[in-house]
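In structure tokens below, several structures.
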Structure P
Amino acid sequence: MNISDFKSNDKITWCAGCGDFGILTALKNALVKIGKAPKDVLLVSGIGQAAKLPHYIKCNCFNGLHGRALPVASGAKMVNHNLTVIVTTGDGDCYGEGGNHFIHNIRRNVDITVIVHNNQIYGLTKGQASPTTDQGYVTNVQTQGVMLEPFHPLEAALALGCGFVARGYSAETEHLSWLITEAISYKGFSLIDVLQPCVSFNKKNTYEWYSKRVYKINDDALYNLQDKSSAYQKAAQWGDRIPIGILYKEQKPSYEERTGIILRAPVVEDNIENINIDELLNNSI
């Protein structure tokens, strides 16, 4: 496989300089590295600028409702466990409207990879605060500054028992591509929260601002990926120093393994005329 295999003919409509471009490049490179053919990949998204990404990669694509990408992705994986299922979503889409699905899909540990484009703002609807906007940041809607404590997705994921928790930065495309390959290879729910500058509506978290602060934690050979206390400390670090990389990794049984789905042929391959509905209902989980 090579990059041209994933080339889409759709015109990209992001703003020039948008951090989404780096995520797009990193994802394409990751798919090439792991040798996935377009027919074996499903990209699922909700609504927002991040949700446009599946249009710009040639593979299977599903655009859902705002905040509803995760249930679609989970359902697709359950009926076809041979499919590589990746969610591309924004901070508002995933942590706001989709917060309930975020919580419970971590609990289920379905084998999907979730890439969150976290620009700390609602870009599609022109710049109001999102769940991750820094406290005090002034927008056209929050004219006195954001009063609420921001949502902390990595800390929340760790508390919920997520087995793969990572943070990337869209300008570090090679590093981000490595994170994505690691996340796809992980058997279970994997989360990558990607710091993604919004050049139009977030005037604080710029490329210059991030470049002075981000550092790669996995360059430290002493960092223990299975130390949850250290992972919490890194997840909470913000301001002058911001860590990127895999914060925590622990292999645990996926939903497909716990339920036995992985042991049978994918449901999508079944002859629907031979399906015993009563048997399915009696064995439902």
Structure Q
Amino acid sequence: MNSSRRSPPPAVEFATIALLAGLLALVCASFFSLTIRWGELFGADARRSALEFLSGFAPPELAGSFLAGIAKGILETLSMSALGTGIAFLLGIALALPASGRFGAAARLGIRLVLNILRSIPELVWAVILLIAAGLGPFAGTLALAVHTTGVLGRLFADALENLPTDAEDTLRINGAKPLAAFFYAALPQILPQLMSYTLYRWENNIRAAAILGVVGAGGLGQMLKYHLSLFQMQQAASVIIAMLLMITLVDGISFWLRRRLTANPSAW
């Protein structure tokens, strides 16, 4: 007979119940405040219009010259995302040092404010702003990805540095090592797998973002998609959409595999 008793479940606080009730009330109020015509949305005319619209995408354009243009757009999209993520990785590490409190409380608050501003503005808005300065093309899209991702990675890197035990770094400092040398030889090797995992995940997201930024003229597959949709060339647009889906699926799989290896075998770094 097992004499051990199970501990009673934790009591649900009133604040939690009130918060859930408030969220439920907000959702219900949203349905009543919006003029959503469910009958027209699922009616026969809506189904017929949707089928006519989707039938315009078939069959996808498979001409050799057009597929070559898609391949060029894929390379442009991948280049934008890779370069933007690489720039953000370097800037993120540089800004994470003061943001983690290594240069005082004032620097920590100031840099974290900058990082919050950078990451609070979406890539699409950054692209619209930077198109004015850099003009149409992938350069503006690359800068938009780099600016937004710097804010995201800088914050993640700073949190990783703050949570890192400082024993190894302090030992090098006591033995005469300079702060920068102690960081590169003691702190950075410990968190590098985590930083790379964050970076790969953001690169994965930037692939999707780069495919969308072309809608505002920032190059890549998104610009091709906007061009063909604006001319109602649905078959060509279908080929671009399929290329986007295949590219994102492949990159997601590769990124997931790399992140699993990094977290499972951190000694490789």
Structure R
Amino acid sequence: MKFQTPYTAEELTQRLARVRHVALDMDGTIYMGSKLFPWTHKFLADLESNGIGYSFLTNNPSKSVDDYLAALATMGIEAGRERIYTTTIATIDYLHTHHPSARRLFLLGTPSMVRQFEEAGFESVPDSPTERPDALVVAFDKTLTYERLCRAAWWASQGVPYIATNPDRVCPTNEEVVLVDCGSICKCIEHATGRTPDITLGKPDAEMLEGIKARYGVASEEIAMCGDRIYTDIALARNAGAFGVLVLSGESTEADVAAAEEKPDLVVPSLAELGELLFKAKE
């Protein structure tokens, strides 16, 4: 498969010609696990040489911005902090706006994520029934223990404000294992308590693109949102009015595309094919 699109060739060229910024998912899009895809370096370099901006959006809150920058650097990608927007940042922003008095949090997340909250002025409460938090935050947690899962379910059952960092069911990996993500952990809590999160942040929430629009002075229709998931990346593009590009290098398959009620604006095997189409449209 070279590409799929609901547009005519002329319409596709016109849509791509308007793109001034590419918002890139990370896992499954520019790398898989800890391995950079072979086409990523050329794609990013070609974006810069064609005057197209780019940034990285990730629903994975398990790493801090510094962790992501360090990981990208080991893959040969040098990026500034302004290029990274994670769901940890989105959750901190949400708490500041909607729960300004909240300070004490029960955090179901990795030590790296917990540090980011603490650096933002929040307190991580211990696992104790006497330490009632101001809010419960559930995230993708590769350090999850049964005891902390049970405590999170307890606080959910007690009516504590409950925020999920992202809806993803699994995290892409090149390892022979299923990485259970935040959405699946929340389903476990729901099955045990009957409670769902008060809000689920991250993609496909349209707010995930607001920071990019403000930072780079671009309109929604000038952004190509590129990722490997229909229900997060492509849904975000649809919700925000951006151009949605699905790459088949991660979670989604051609069968998923065929079954989807609302199709992506463009489906390509990888960023390599997107680059060919995008840069040709700019000629």
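Quick check for you: by Rg/Rh (Cα atoms, Kirkwood Rh), for residues 166-253 alone, which of P, Q, R is greatest?
Once Rg/Rh (Cα atoms, Kirkwood Rh), for residues 166-253 alone is tallied for P, Q, R, the winner is Q.
Which structure, out of P, Q, R, was helix-only ellipticity at 222 nm (-39500 (n - 2.57) for each DSSP H run of 4 or more, over all residues; to 500) derived from, given a value of -10500?
Label of the source structure: R.
Quick one: mean count of other Cβ atoms within 10 Å over residues 54-61 came out at 12.5 when computed from one of P, Q, R, so which one is it?
Computed on structure Q.
Laboratory data are not the source of any read-out in this text; all were calculated from the coordinates shown. Values in this document were obtained by computation on a predicted structure and should not be read as measured data. Cβ atoms are built from the backbone, for glycine too; each structure is taken alone.
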